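Quick note: the coordinates plus some simple rules give every number you see, no bench work behind them. Note that the structure is a prediction, hence the values are computed from the model and not measured. Cβ atoms are built from the backbone, for glycine too; each structure is taken alone.
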Structure I
Amino acid sequence: MTFRTVSPRRWIAPALLALLSVCGAQASDRKFTTPPTLSTEAQALVSVLENLHYNRDAVKDADYAGVIGDYMTALDGQHLFYLDTDRSDFYNRFGKNVYYNVDYLGNIDSAYQMYYVYDDRVTARIAWIFGELKKPFNFTLEDSYRVDRSKSPWPASPAEADDLWHKRLKFEVLQELLNKKSLPEAKEIVRKRYERMLKNVGETEGSELAETFLTTIAGLYDPHSTYFSADTYEDFGIQMKLQLVGIGAMLGLEDDVCTVKEIVPGGPADLNRQLKPNDKIIAVAQDSAEPVEIIGMKLRKIVDQIRGEKGTRVRLIVQPANATDASVRKEIIITRDIVKLDSARARAAVFQVPTADGRTVPLGVVTLPAFYGPAEEGDTDADRTSASEDVAKLIVQLKQAGIQGLVLDLRHNGGGYLSEAIELAGLFIHKGPVVQVKNYSGEVQIDSDKAEHLTYDGPMAVLVDRFSASASEIVAGALQDYGRAVVIGDTSTHGKGTVQTVLEMKGISRELARSPVKTGAAKITIQKFYLPDGSSTQLKGVISDIVLPSVDEFLPIGESDLPHALVWDKIKTSSFQGGPTDPRVIAKLRQESDARQARLEEFAYVRKYVDWFKQRQAEKLVSLNLEERRKEKVQDDAFRKSIKAEREQLAKNDFPYKEFRLGPPLPPKIPAVKPDKPKDGSDEDEDDLDDSSDTDAYGKVDVPLREALRVVDDAIDLGHDHEYWASDHAPLTVAAKG
């Protein structure tokens, strides 16, 4: 059996289709029970987890009580509706029997019982909200609200809950006032939001609750294991085939808000270059129609609004992931289309990099969005080969153009085919181990590159970030182990060092196999990855040799930020010809980079933005005083404008380059469409360090890429000094004797 390594976002996004916004249905209206087929699936899920999951021995019967808190949080992510007394009551009533009920009886009625309480809390709270919205609001008081309550306790009493909700409502209304709405308009927007939530209450189905509950059980073992209901499993297959016309983005729900989990390489959103992972979609509009707020809307309905006919436009009102103020809005217009796989292929360029003595040196860059395989039936780019073959072709072209060094850019590359990671690493190393894969029993399989010839043997760097995951980490770590590349970027990569497989329930249970009813599936973790030196890529990821300043360091986007993540460990090193780069070389390259980071204006520009972002992120409490918030908004807008002006100035120093592409010529990048005046009242100058509106193949002022090129140039210079040679070869090159 072969397994595919994919980004955590690529696996999580379909699973999150299941974690719908469960906002309560009136308990008096409906009662849920565990259907016979679901009962069998629940038992089969536990059996699979106990017998096949990599982490099976770490989860005991008693640990299943932890499902109660996780399930409550899945329903009430911001800890707003339940009371702490509910939590205590649930543990007393159900805690000791969660495992027995699910495994032996196939009964998940406790999930429905907990939901009924949530149901009552939400229904009563929304009635209270409607009453409060009719009252006057005082925005002159010195008060504050904690926006992120995901780790806060549930209110201890009804009185404490009322106080919390007074602040919550003021916060929501104030957000709309900051977006230039009048007070009546702001109240109406918030009222409609909760009307929609109440409507969703009546549409909640037992299958959704079952899926959420069983997913929390799978989540006890690790964050990448999940349960798919029959409908979600069907959606999962469609998503993986990417056959629907839309914007090319994986979406999920987080606390009733639609969140972008992944941008599909080659899709309209990727070409548009404005929508980013972790952006929150607040409203959707069809071309010139008025935007419809989608907070609290079910994910399937949101997806239906965003999908549409090829060539039509959809307008998204977005809260950017890196916005430090929750009131910030940005309008993005995307033309719907199919995913253009040619656009997702590897691409390259030769940059003319200035040296300290006034010369320029030609250095190559290969950008790889994903580790894709050969073209399959239905692909639009029939001449496409695979990631490794495409990169090999590009390197040949770069060498013909006279490059003296190379940067392999794996930023935002969430993974792909493991076989391609092995083949790609083999372009740069002699035959030998690339990755070790260990299963639960401790059996280790060593996957090696077996190619006789190298494609590139010169000095190189691998550029990574916190979004570089799975297959990307295997390649970066292997090249680091062999001393073939210096790793540059965020402190570490994502840290997803596990392998998942999807098992259809019909294939697990004979009873389900005979059933005519559609059944779901389980996605479970079965193996872990290790580098040639025995280090796991799990949790810690690959540690960069040279760290560059980045806002990624202050975002919860790594494996270590996920609940129940598997631990880092190390196994026996494999036998391979090579070793890490001489510490003296790394120290020298780091010293030169540190000097530039202290001297160059572009790093002052990055640090200024990072410091501002870090400061805003540290401000956990948001003021509920309108004038104070307006002052903060004016300051933030002024800061963004100054940052944008600095970037435009720094862009004049961008290195000139010539691009290389494979396949037929591509249409030009879709330019970012900006309305003359944002209808939501947001500031048009909202921006960040990523010039996503740029239509060039390589964006303006890409500071990490510029520095990676300089580091490679430094390595070339060290190659002229035999003091830094190891054995008979220059730093970061392949030895003559492998």
Structure II
Amino acid sequence: MRRRLRHAAWVAFGLIQMGLYALPASSVVLYSLCMMVATTAGALVHLTYAVRSHGHARRVWTITGLGLACWAFAEISVGITAAGTGYAPPRSTLATVINVAAFGFAVAGMLSIPTAPRGAAGKLRMVFDGLVAACALMGAVWVLLFDPLSQIESPSSAVIDLSYPVLAAGVLAIAMVLLSGQSLHRRTAMRVVTGGVVLLTVTLLVEVIGNVFGIGWLIPAVHGGYIASAGLLALAPLAPLPQGAERTWAPASQFGNVVPYVPVVIFIGIGMTFVLQGRSFDIETVLAVVMLVVAVFGRQFVELRLNAALSRSLAAERERFAHEAAHDALTGLANRHKLTTELAREPVSALLLVDLDGFKAVNDTLGHSAGDELLVTVAQRLREAVGEDGLPARLGGDEFAVLIRHGDVGDARAMARAILDRLAEPGLPAVVGASVGIATVAGAEDRDHLLHEADMAMYEAKNNGKGTYRVYDRELAVLAEQRRRLQAELAVALAEGQLFVAYQPVVDLASGASHAAEALVRWEHPVRGPIPPDDFLPTAEDAGLLVEIDRWVLTAAAAQLAEWRRTDPAYTIAVNLSVAYLVSGRVVEDVRAALREHDLPGEALTVEVTESSLIADLDAAATTLREVKALGVRISLDDFGVGYSSLTYLRKLPVDVVKIDRSFVRELAWDNKAKVLFKAVLDLVHALGLTCVAEGVEEPRQLGQLLAMGCARGQGYLFSPPVTADLVPIGPHRPRPRMASATP
């Protein structure tokens, strides 16, 4: 609607302008009618918007509406007569005063829309822009109009006649400065109002020049200029007022910087014309030139100060961005990018990789805010331990690094010990340890391998019990090569069927009957023979193969269970699931598919999770286990009692079966404290209504103690080691299993 109205206004203006040129005899009538309509309608539109608006908008439209109302009064005072007779009479003194007041309202309206710059330099820039434009315009008006008027009239009368164009020049200077601080990319009411005032004052100056020099053909153009300025001002409320930062005066383009100097160019052009004609300048003109020069120099001085301040600000911003790009946001330590850059450019003797032990448990039990606080404290202690001898960095998560620029492997070892000692001191928000891997330039292939070698040394330190350090050496390189080879062979083993499932029965301790077994993956290497699970399962996890192995075991065990249940319908199988599999998002669908494919009820299957592994992602694992339990599948917590969060797991996980770790069972036959501990755990499990299975039963004396304490089920080499499926005795009414040798 507003766009159509603007288009209609432009079409109407074009037709009116054509009429002013085509019908000179009727131009006064047409002009008078248009001006009365435009100014009166504009006043009504502005005041209507003022009534409907609030706050700043009401103030703006009230001021501009009053200005248009004054202009409308002045036009109506002569326009009615002109429309009737075709001749425009002189304005009365009252109409002239009110018409001059319209200029005041115009200036007030323009100044009420924007806000001044916040800084002192910005305010000075705005003032000097105004002085530059005003001095140039005043000088041009004085040179261009005073001399011709003084030749026609007396100098005193000429000065009086100049008051109107001088006033217009001052308003024009203000309007041009305001226009220079506005964005050209968005049409706002600020641009429309100032643009209308600029057009009005320029038209007034052109009219005066035309009258002084007797240029009659300018009259239609002057009339058109007044009509266009009145129309622009009348339609200003159709554009939105600028808001927020948009209101602040600030030249944002070359256009804004050049606008105040347009009058300067005009003044210089007029002055050069006068010089070429051999005419001299009076003292007023010289004074205007001096003031103009002072204003220009002042403006440029402020601009230089602003540019210098901007340069300092940009330099500070670049420095801040460079610091943020090279440092960790949480701890303030150098980040991975800075570390790798320093590795490539600076002198380096060794690299230490520090990984916290047990940090995940802090996040899971105390929350991420506590974890962040811990990382900040660890970073501070790392700085203190390293001092000026190295560059500490945070690589991500709970992994840190220290670059040592000078020294040998002995210095690197001393630094590692200092870091471990400092982190072991009391006062941390939570108890954590650390493992440190060391790689030296002397022992590395090149600097690019330092981080990788330190990483391998750190993992070896973790495998050796944590809380210690390890230096990367040839032995570790051999182990790493063996691990890489094992990973490749394991991928082949999975593809070629070298893996198989062994089953270890779970026995009813009182009767000796077995209606359940645990499925365990085994690897029969074609050259090396049997490879223990403790050797290849960590390798499988590092290689990303553990999830596929778990899925394969689940499928194979479900197929075997379906076969056994045809003989013993009560038989169940427990399948171990790694945390990597639990959080992969595939467990629930895989379990559902296995049950459906082999027509198994949910209670025929038990999924086992190891307590020590759950610490990696307890919340995600708990969510998955609840979905699995919803299928009717039983949940078993393996190795219970070895971690400090055992009770937390019983509270958060949907557990049905608790398998007490073999470390509790091992010393039952001769250690009374072991008996007390086991009985306490057993009573807790029974109190929660859960089934208890004792792991690692290897001696008859252990069996006797378990029966005496009321433990119903057990598993261990006393009954049977893990065996292939064809060796598992299946039957609903079997006698007590023969006691097997306790040899593993």
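Structural remarks
- With helix-only ellipticity at 222 nm (-39500 (n - 2.57) for each DSSP H run of 4 or more, over all residues; to 500) derived as -12000, matching label from I, II: I
- Structure from which 95, 34, 21 was derived, semi-axes √(5λ) of the Cα gyration tensor in Å, options I, II: II
- Origin of the value 8, where relative contact order in percent (Cα under 8 Å, 6 or more apart) was derived from one of I, II: II
- Which of I, II leads on distance in nm of label points 7 Å out along Cα→Cβ at positions 516 and 588, largest value: I
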